Each structure stands twice: as structure tokens, then as C-alpha cells.
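Read through the structures below before going on.
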Structure P
Amino acid sequence: MTKSFKRAHNFNAGPAALPLAALQKAQEELLDFNGTGMSVMELSHRSKDYEAVHNRAIGLLKELLAIPENYDVLFLQGGASLQFAMVPLNFLPAGKKAGYVMTGSWSEKAYAEAEKLGEVFVAASAKEGNYRRIPATEELKYGSDAAYLHITSNNTIFGTQWQDFPDTGDVPMIADMSSDILSRPFDVSKFGLIYAGAQKNLGPAGVTVVIIRHDLLDQANKKVPTMLKYGTYAKDNSLYNTPPTFSIYMVKLMLEWVKEQGGVAAIYKRNQEKAALIYETIDASNGFYVGHAQPDARSLMNVTFRLANEELEKKFLDTAKKSGFVGLNGHRSVGGCRASIYNAVPYESCAALRDLMVSFRKENG
């Protein structure tokens, strides 16, 4: 007998929703992967069966993001938080300075780590006004001799997102795309390095994806511990040591699902439709709901908003929880409400949230 189950409306900021089809495929293969009589979690990372999974995930990411030939895709561990240190360890030499664009808590953390390892400067900041916007291109201040320019493409806590990326010329642009990679098409060739923790749009927690241009690999600091060198992972196809095999397997399933949906362009269209349901409800509420981000900086991944007071917000969140909604609390550092609507969050969940917001306003407005 098939066990019936009910899926929550999952708006968690990360670890976040995964596609039901990917979860069911993993369940189907959990005990016996590809006729091996073993789970993927039990396979040797040196086996042909696992290497096929590993290489399929890399190939799909290259295909879906149209990654040029002069880039490598790497699988690391430690999340974006380790990347905050690895980037300057590898690419911030003595005598050079790296620029950081401050757009929220994660860019602040990246800056703080780099500051421990070399000279850094703030190339632009949206802190004044509590990170409600993204700095305009003309606000970016850095010289052609900068080691690199670092940005955070989407800001989960404040709900802002870069709508367009600057052209930094000969200065490598490095981006933390943990929360919006695969959510929309973009030109990978604008970047020297992209990193992303998987637990938002790529798969489960445990693996971090890095996309790195070959010339940066050539320029990287050679006097870095082995496991903190990008070159270690590039040289051995991210198989120098045991990688997080099950997380990478789940990334493969997630990428196969994205391809089945029609690729990144189709996912982007659906993300726009999902976000519009909630933003239009906020805008039509006559101030009952107030969005945090300026309209021209709104994120498609994290919709942040407040109600008139904390008591009303608590009542809204309690009502949502009783109605089967999960993860709508704002980040502990800022409060309020937040709906994280990553790729795998169904349109139906966003429509249900819209309906809840409309009915709650009618009852409490």
C-alpha cells in the first residue's frame, strides 16, 4: 500500500525546498543505485558508477548555464562561509587591494574574512537605508589595479538582488550566488569566479559549487594549504579526497529536473510569475504589508516584508504556521516576514501564500 503524505508549503531560506520528483527519484534509488546493490552513499568515490554521477552533474551545470570552455566546475565543502576566506587566500596578494560591494549581511561577512587576510576596501555600499537597494553601476569605485571586485548577487536577509551585473573589464568579478544561481539566465563570462552553497537552488546542504576561469587558476597563490587551493580541485576533477557524494548526486537530480522544466529560461519565467503573486499582494494592500526592498531591487528569491507592528506580525506568522506554511519568519537579525521562493518552491505554494495574505488582511485590516 502506498503511504499517503502531505507536503508543507516550504518557504525556508535554506536548507530549502527540493523538487518532489528529485526526492522521489532518490527514494527509488536509495537502496540499490544503478543495479550495484548499494546506495549512492555507499559507493566508492573512485568507482565508475559514482564518477558517472559526478561528471553528469558537472556536464549538466555547464549546459544549463552555458558555461564557456575556459571555466572549470568544482565541488567543494564548507559552504559560502569557507569561500569568504578561500577567495582572498588565493587571489589577494600582498601589495594589492580587493573591492567589496556591501549589499547585506553576507557581503559584510565576506569582507570581514578578507580583511583578516589582506587589504580590502568598500567599492560601494547600500548600508545607509538598511540595505533596501543595490548600488548603481556608477557608484562602484575601484581602480584597474584591484585584485578583484566581490559582489553578492542576491541578499536573502534583506530581499534585494542585482538586476544587471557590471562589466569590470580586466578586474576579475567574483560573486557569491548561493541564493540565486540557476534562477535566471546570466552571462558567466562576466565573472572570474562564482561560488554557491547548494542548499538554496542546487540541492541539499553539504556541497558548494565553484565556477572558475582558467586564468584565475593560473594566477592563484601557490603557498596555500592543499585543501584551500582551487587548483587542487581543478587538477583532480574535485576527486582529490572524498567529496560529499550524496549531496552531489542530489545536485545531479536537481539539475536533471531543471532541464526537464525547460532549462533556466523556463525556470526564470516561472520565478517571475511566483514572485509577482506576492509582490502584487504587498503593493495592493494599501500599506498593510510593506516590502523592505525598493521595487527596482526586489529579489525573485526572497520576498521580505513587514506588518504594522510586531504583534500583528506574530499573529500572521502563527496563522500561517497553523495553515501549513513553514519558514516565513524573517531572519533573526532583522525580524519581519520572509518568503523564500527558490526554484523548487511550487507556484501553488506561492498562490496559497497570496490567498493567506489577502484573507489575513481582510480579517485584520
Structure Q
Amino acid sequence: MPLNPPGPLSLVPFVSVQHMMQLVVESGVERMLADLAAYIEQDFRRWEQFDKTPRIASHSSAGVIELMPTSDGVTYAFKYVNGHPKNMRSGRQTVTAFGVLADVDTGYPLLLTEMTLLTALRTAATSAVAAKYLAPANSRVMAVIGNGAQCEFQALAFKAICGIDTVRLYDIDSRATAKAVQNLIGSGLTVVPCTSAEQAVEGAQVITTCTADKQYATILSDNMVGTGVHLNAIGGDCPGKTELHRDILLRSEIFVEYPPQTRIEGEIQQLAPEHPVTELWQVITGAATGRADPRQVTLFDSVGFAIEDFSALRYVHDRIKGTALYTPLDLLADPDEPRDLYGMLLRAAA
């Protein structure tokens, strides 16, 4: 039977995976990474305006499912995201996500979007924003240890935002490294595949670790990290998972997104709860010092935080206006009379 068409308040812009890929292609990967970095930096500069809470996590033996909410009082956002390392064996992504942006005044959603691709982009953009303030001046060489889904995004973000021109790659699975090498052909980067983590970090001013296994691990031992290096540790993102030897942390100046979350999930879960750390937003606003000495070891202990997703959702919402990069989704009931939801059903059946 014919039903009434959606009312004017029923429709919410939905950005599918296809739309997101089209947005990236039309923008250019590096341009989009730079634009996302600008949005993230803007929101970090107004960090104190946001509601903040550690993400809400449901852990299982297979992985984790998380909700990441925040609001600046005008707009609300959340992301649903999972982390299941075993998924790769069945042809699935380790991390998938979708997100919602909503109007605080009405509670109505403004945007529903895929965030698997978008999370990869915002994670890389956030890493590069941190390195902009923390990495040694004129850094040109980056090692990336863990060459899975995040690898190429990290390499291109550091190229676009920090001026990196050489990436040295290592993964325990050589097929992952070969994949990354192939994908970065024509990127303008000099790409050096390596056969060990020790080889990868040789001559690197920036070292990124982004491995997937949910376990305590020592991807970098203390003797592998010299002075004057910036560490970008992004693999640790849940209790019981780390990548760096504790001794590295003890001689590093540590920068984090939100300490109550990072102390549970990040590298610093290995340290005493009172171990000093600096929040990245304070460095960006000038309230705290970033790199203070060329010989210093700086560590961005990044676990991903909801404000970064808020920035990414805000960017997509702005970017799709006036385009065909979304589908109007019939998501909300819109009865003729707001109190007559049942009557809307009756009229549909008539």
C-alpha cells in the first residue's frame, strides 16, 4: 500500500562509505588530512568548552566495542567503534565505526556517517598535529612500525603537515609492508621497506608505532630509541595493550589527549597514576611547553579521544553542504501533529 512520504523533519544527511571515498578523492587525501588537522586544532584550542568522559567500553575476549561521546554545548557527537584484531582472519576490518552529529537545542541528528575511513583520516591528522608541536625541528624521516590499515594515512599526514619526505616501514608480516610500499608509489615519499624494527628506526626523527594485537608488547625496547626523537604511539588503545618498554616512558616527556582515559588505555598504564603528563591542548594553546630541548625524547601517547571525532564530524557536515555527497535518510518520525505518533500509523494504513 502507498505510504505517506517522509515529512520535512524526517530526513538526516547520511554519508555512506561510497560518499566518503568520493569526498576523499575529490578533496585529495593530503588536502583532506590538512583540513581535518585544522578542524582538530581549532577544537583543541577550545578544549575547555567540551564535555569530556573516557569512552564507554564493552570488552570481550574477542575485542572491544566502544561509544565515544562529547558536546560543546551547541552540538553533540558520538562515535560507535570496535576493535577486533581477529577480524582480519575472516576478511573483516579490525576497526569499524560510524558516527552522529546532533543539535543540542532540539536533539535532532544533523548527520549520520560512516567513520571507518574517517577515523583513519582523523587519527593520522591528530598524530600530525601533535608532531607539529613536539617533533624535532626540520624532521624529515619517519619510521612506521605496524603497516596495517593506518600506515599510509600516517605517512601522508606527516608529509602534508610536518614535511616528512622519507618513511621507513616494518611489520612482522612482510605482506603488510609490501602493501604499504605499493600504495605509496607516486606519493612523493621515499619509501624504505625494512626487515626489522631496529632497521626501521635508524636515522628516524619520528617513530610511529601502530600495531593491532591486544596484548602487552615491546615493539620498541629502550636501546632502540636515541635522544632527539619524537615517538607517536597510537597502537595502545585499551587496558592490557602497550607497545613501548616502560624504560622509554621514564625518560620521555609524555603528552596525552585526556589523562583519565589515557591512564587506563595508553602506554602510561604501565606507570604510577601520579606520573606527570602534559595535555596536548595545553601545548597548542601555549599554556604548556612542548619540545623544550633538541635532545629531548617526546612521546605522544595517543589513544584517540571523542573531541577528535567531533572535529571530523563537524568537518564532514560543513563539507557536504551544497553537494551530492550524501543521501537524505528517512530516520526520524515526523507526524503532522507532534503528539499524534499513533495517528501517523493509522493514516499510513488508510
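Taking percent of Cα pairs over 12 Å apart, for residues 233-272 alone as the measure, the highest value among P, Q is held by P.
When distance in nm of label points 7 Å out along Cα→Cβ at positions 49 and 321 is calculated for each of P, Q, the greatest value falls to P. Consider the structures P, Q: one of them gives -11500 for helix-only ellipticity at 222 nm (-39500 (n - 2.57) for each DSSP H run of 4 or more, over all residues; to 500) as calculated from the coordinates. Say which. Computing helix-only ellipticity at 222 nm (-39500 (n - 2.57) for each DSSP H run of 4 or more, over all residues; to 500) on every structure in P, Q gives -11500 only for P.
Can you say which of P, Q returns 63, 60, 31 when Cα extents along the principal axes in Å is computed?
On the way: P: 63, 60, 31; Q: 75, 43, 39.
It must be structure P, since only it matches.
Quick one: FRET efficiency 1/(1 + (r/R0)^6) of positions 9 and 73 (r between Cβ atoms, R0 = 35 Å, to 0.05) came out at 0.95 when computed from one of P, Q, so which one is it? The read-out comes from structure Q.
Read-outs: derived from the displayed coordinates by stated rules, not from any lab. For clarity, every value in this text was computed on a predicted model and none was experimentally measured. Cβ atoms are built from the backbone, for glycine too; each structure is taken alone.
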